[in-house]
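J.: Multiple structures are listed underneath, in C-alpha cells.
We did not get these values from a lab; they are worked out from the coordinates using the rules stated. In this text the structure is predicted, and so the values were computed from the model without any measurement. Cβ atoms are built from the backbone, for glycine too; each structure is taken alone.
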Structure P
Amino acid sequence: MVLPPAAAVLDALLAADEPFALLRSGEDPDVVRVLSGAVRDVERLADIPRPAGTPVLAMVPFRQVAERGFPVHDDGAPLRVIEASQDEAWPLSQVLAAVDELVPQPPAVTGERLSISDAEYGATVERVLREEIGRGEGANFVIRRDVVADVDATPARAALAWFARLAREEVGAHWTFVVHTPGHTLVGGSPERHVEVADGRVRMNPISGTFRHAGHDSPEHLAEEFTSFVHDTKETEELFMVVDEEMKMMAHVCSDGGRMTGPRLKQMAHLTHTEYLLDGCTDLDAREVLRETMFAPTVTGSPIENACRIIRGHEPDGRGYYSGVLALFERDARGRERMDAPILIRTAQLPHDGTVRVSAGATLVRSSDPASEVAETTAKAAGMLAALGLRPARPAVAAPRLEELPGVAEALAARNDRLSPFWVTPQEPLAAPDLAGRSVLLVDAEDAWTQMLAHQLRHLGLVPDVRRWEEVRPDDVVGLGSADLVLCGPGPGDPTEDSSPRITRLRELIAARLADGRPLVAVCLSHQVLCTLAGLEIVRLEDPQQGVQLTVDWFGELARIGFYNTFVARVPEPGGTTIGERPLEVALDAASGAVRGLRGPGVASIQGHAESVLSADGLRVLEGMVRHALR
C-alpha cells in the first residue's frame, strides 16, 4: 500500500522511533508543521543553539527555574532541544487522515488515579491561605495536582492519537502539539503564550480567571452567568495580580517597560479565560528574555521567587515539564531570530514507563474557596482528559461566542476604568528637568516590583540602580558619595521577624539613611520596617489586602492605589509621630487606624504600590513622594 506523503513520513518516524514534533499554531490552525532531527540536552538556556536554515525546538522543564537561583524540586527533567533537519508544513486535514491511518484504534487508558485527593487538595488550599498568604508571603500561589493513568500503546502512537482528538475537539489553543523524544513525550493544547520575541519586541499574554462551561438553556441565561463572572471579585483580582507580575518582567526586559491591551476572552471547549496582551521593545537576546521571565505567574504565583519556595514546600515532587515552556527558535524572512514560547499547560506527559500524567493547578488568592479551587483543577484538566478518553468529548463549538453576548464587551472594557493609565497608554517621557539625572539606589527586597518602580523613575527623569538587598550595606547609603535618593522596595514576609537576614538588612539600611539625613523613600515592606523604627504597632490583617485597589486619603487628596499587604502599621489616633528627632506626618485610614503612608523632612513612605497596574493615581503619588524626599 502506498501511503500519502504525511502518512509516509509519520510512518517512517514511528518505525524508526525517531524524535519528531507536530506543531499547530492558533494563528494558522489549518496547517501543521512537522519537525524532525537530532536531539541533545543542554545545561542552560544560553546553551540553546541558534537556528541556521531550520528551527530549533527546546523543551524547558520547570526545574530550569534554578537558573534564576530560585528553589525547586530537582526531578532531573532535561532541558532538551531538537535541532531540526526536516521542517515541513502540511494541511491539518492531511495530518489527521494520516494519524487515522496509522493509529486506527485509540490507545486504551486505564487505572486513572489522582496524585492528591480532593480532600487533600482542599486541605492544601487552606494551609496555603493560612500559612503563606495569611503571613504576607505573597499575593497568590499556584499549587498543582496530577491525574495519572496507564497507557496500552507506545508513547509516540498514543501522543499522535491524542493530538488528533485535541485538534478536532479543542478550540482556542495557542499551540496544539506533539513532541516525541527518547524518554520524554509531550502532547497538549496550550491556551497561553508565555513570551514571544520578534522584530525587537517582547510580547507576553497573561491569562487568568476561569469560567467553566456547563449546560445552559438559553443565551440570556449564559450571558447573565458570564457577566456575573466578569464582575466577580476573585476572578478580577486573579487576573490583575498576574498582569502585575508579568509587568514586572516586562519592565525588566523591555527598554520602554511595556504596555498592556485588553482584556480579551480566550474561549476553549470546556472553559473560558480572560487575558491581557503585554508588549514592549527589547535589545536582549531571546534566550535572555526567556531566562528573565521564568516562569509565568499564572502557573507559579507572585512574587515569583517566593512562589517557587512555596511550590517546593507544598507540592510533594517535581513538575517535570508542567508549567515550563516549549520554545521555538527560527529565522524570519529577513534572517532575524524570533522565538515563540507557549506555556506547558493542558499537556500530557509520557515518561516512557507505561503511564501518562496530566497536571493542573488553581491560583490561590486571599478570597479562595477550597471547594471551588478543587473544581477549577478538574475543569482545567478536562480538555486533555477528554482527548485521552477519560472524559466525555465535547463539540468544538460548545457555546456561543461569549464576547458577542449582550453586555459582555462593556463589562470587560469597564475593568480598565480602574487601572493605571501609565501602563495602558503610550508612555511619553515626563518633562521634569529638576529631577533629570538624579541618581536613585533602588533596593530590591526579593520582589521584582522594583523593576516597575525603576521604569517609572526613569520616566520621571531619574537614573535608578537596582541592587539586591544582600548586595547593599549601610556604608553604601550614607555620605556625599551615596545616591541622591535611596528607595527601599517591597518584599514578602513579616516586618517584625527579627530572625530574617533580609528584614535585619532593611532595618540597618533605613536606619543608616535616616541617621545620615539624606533623602529616603520606602515602599510596602520597607514602609513597614520604617514604621517599626518609628515605634508604631504592626498587626497582621485578618483579611489580607492582596491585589486590591483602595481609595485612600493621601495627605488630604484622594488617590486610588493598589495594595498587596498582609501586615499594616497602626496608630491609635490621628496625628503625627516621630522617628528620632524627625517629625513624621501620617496618612491615616480613620476607620481602621491603618497607616497608608508617612512623610517628613527628607523621607516619604507608602504602604501600597504606586507602581501597580491597580494604582490609577500611582505615578502622581510616586512623583510627589520623590519630590518631597528630595526637597
Structure Q
Amino acid sequence: MDSATEPRTPASTPAPAQLVELAQQFRVDSVRMAAAAGSGHPTSSMSAAELMAVLLGRHFHYDFERPEHPGNDRFVLSKGHASPLLYAAFKAAGALTDDEMMTFRKHGSRLEGHPTPQRLPWVEVATGSLGQGLPVGVGIALAAARLERDDHRVWVLCGDSELAEGSVWEAAEHAAYEQLDRLTLLVDVNRLGQRGPTRHGHDLSAYARRFAAFGWHTVEVEDGHDIDTLDRAFNEARSTAGQPTVILARTLKGKGVAAAEDQEGLHGKPLPDPEAAIAELGGVRDLHVQVQPPGPTRVLTVAHRGAPDLPHYAPGTHKATRDAYGAALTALGTVRDDVVALDGEVGDSTRTQLFGEEHPERYFECYIAEQQLVATATGMAVRGYLPYAGTFAAFLTRAYDFVRMAAVSGASMVLVGSHAGVGIGEDGPSQMGLEDLAMFRTVHGSTVVYPCDANQTAQLVAELAQQTGIRYLRTTRGDTPVIYTPGERFPVGGSKVLRTHDEDRLTVVAAGATVHEALTAADVLAAYGIRVRVIDLYSVKPVDRATLREAAADTGCLLTVEDHREEGGIGDAVAEVFADGSPPPRLVRLAVRTMPGSATPEEQLHAAGIDAESIEAAARLLVEQAVVA
C-alpha cells in the first residue's frame, strides 16, 4: 500500500555571491580539518568546492533530520578521499557542528578519512576505492526508476583520475541502457592525480566523447569554479530526459591558494602553511545553507506474506542445487516484495532466470559485468531491498573489491556462485570456482554456506534472507543425490552428522559435492569394519564449533575434503576451530592442489584426489597411522 509524505516549505535559493562565499568556506574548512588531523586531502576537496556549493545550495533536495525520507535526493561521493569537502557541506547544512568537524580522522570520530554509512546517516555508501561511486549510484538510480518509481535524483561526484577504472565504463553503459535520466555524474576534472597529471589532463572533450559514445548527455564546463555556469549545467541535467547526464567541470586542484593551486606533489597532504592559506581564502566563515526539502512522495510498504512455499524433492532422486536455488528464490520472491534478483547474463545456467519469469518487475539483467552486478546489488541494498545476485563462482572473483566495499558499507545482500569446483567437468579451469570460499570467508561479517542437496539448498535460500551483511551461497552444476527430507531445517552455524557410531575411528568433514563422496567412502569402509563419522559442514562460516570439537574428542582425527583450493577453504575453517590453544586433533586435508584440465566430473574429482576412492584410501592410511602411533 502506498501513502504520500507531507510537502515541505521550499527553502530560499542562495544568491550567486552567497554560493561563492560558501565555496570558500568549504575550502577553508578543508584546510582546517587536514591541518588539525595532520593528514587528509584538502587540495582534492578545494577543486570541487563550487560543484558542491551549487549542488547543496540550489539543486539538492534533502531532509537532514530524516535521512531515511523516501523523497530525498541521493548523493554519492565517489572520490571518497575528498571527505573534508563532504564534512564541510554537512556542517553548512547544520548536520555537524564545527567542533565535531574538527575531530576529522581522530580516533573515535564519526568523520573518518573516507566516509562510511556505518558512522554517518547521510552517507549512502562507503567510498574510497576509486571507480565504485558511479556503479553504486547506478544501482540506487535503477531502484528509484524501476522499483520506487519516484522522482528524486541521484548525484555522484567523482574525480577525473578514477575514470581510468573499467568499472566506471561498465556503469556508464548500464546507466545509458536503462535510460536513467535522474542520474547525474559530476566529474571534477582537476588534471592532477596522486603522482602527477591524469591521462587526459584538462581535455574535457576527450571525456565527453567517451560518455557520449555510451549514450550519455554531456555538458562541458570550461570554468568549473564559475557559479552561474555550473548552475546552468545543473539545470540542463535536470531537464534532460531519456539519458543520464555527465557534467565535466574543468577545475584546479588546490584552488584559491597560490602555493597549492594546480601544483603537483600535494596530494594527500595538509597544506604546508595552513594559517596563510586560510587568510588567503578570506578567513574562517560560519555560513549556513537551507537545503531544499524533498517534495511529497509515496511511501512504499514492503509486504511479507509469511513463509515461502519452498520446493520439495524426494529423497533418493537426483537434482542440481542450482535448480533448487532458482525455484526457492522464486518462492521467496512470491512472499517478499523486497527480494530482487540480479543476473550476470548467465541466468539460464544459475537458474536465477526462474525468478525473472515469475517476477519480471524485480529481475535485473546486468549482463557480463560482474563489478556492476555487485555494485547494483549494493545500490539496491542501500534503498532497503534484499538483492540475490548470481553468476558463476569463478567470475565473482573479479568483483571482489566491490564485495569488500559493500561490507564496509554494511550492505546486506546474498551473492550466489554456481558452477563451483572441479565437478563442472569438461569446461576446464577457467570456469571453475576454486577460490570463492576463501574469498568470501575473509569478508567482514560474512556468512558462507555450501549445500549438498536440493532440499538443503531450498531451506538455505530462505534462511539467508533472515541474516545480515554479505551472504554467499555456493551451488553446483551437476545433479546430486537428494539425501535430506523436505522441510528439514539448516540453521546458519550448524552442521549435520550423517554417519556416526560409538566405534568411529576418524571423522570426515565435507560440504557440497564432496559430502556424497564421503558417504560412499564411509559405507565402503564400514563394510570392512572401519567406522567413520561423516559431517556435512554446510555452514562454512560460521562453522559448527561444538560438533567439530566433539568429533575431534571422540575420534582424534579429522579429514577435510573440499572441491576447492587448499588455502582458505573448509580445511582452514576447521583448523581455526582449534587455534585457541586447545589440543588439536590430527588434521589432514584433501583439496584441489593441481591445475585441472578438461575431463568428466568423475574424472575431475578423482584427479584432484577428492572422490570416494581417494577418501577411502586416505582414511585407511590415517587409521593405520593412528594404530601404529
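J.: For Cα Rg over 2.2 N^0.38 Å, for residues 255-566 alone, which of the structures P, Q scores highest?
T.: Result for Cα Rg over 2.2 N^0.38 Å, for residues 255-566 alone over P, Q: largest is Q.
J.: Consider the structures P, Q: one of them gives 3.1 for distance in nm of label points 7 Å out along Cα→Cβ at positions 55 and 439 as calculated from the coordinates. Say which.
T.: It must be structure Q, since only it matches.
J.: Then there's this: Among the shown structures P, Q, from which was the value 17.8 of mean count of other Cβ atoms within 10 Å over residues 63-70 calculated?
T.: That value comes from structure P.
J.: Quick check: 2.6 is what I get for distance in nm of label points 7 Å out along Cα→Cβ at positions 167 and 271, calculated from one of P, Q. Which structure matches?
T.: This figure was derived from P.
J.: Among the shown structures P, Q, from which was the value 5.1 of distance in nm of label points 7 Å out along Cα→Cβ at positions 39 and 223 calculated?
T.: Going through each structure in turn, the value belongs to P.
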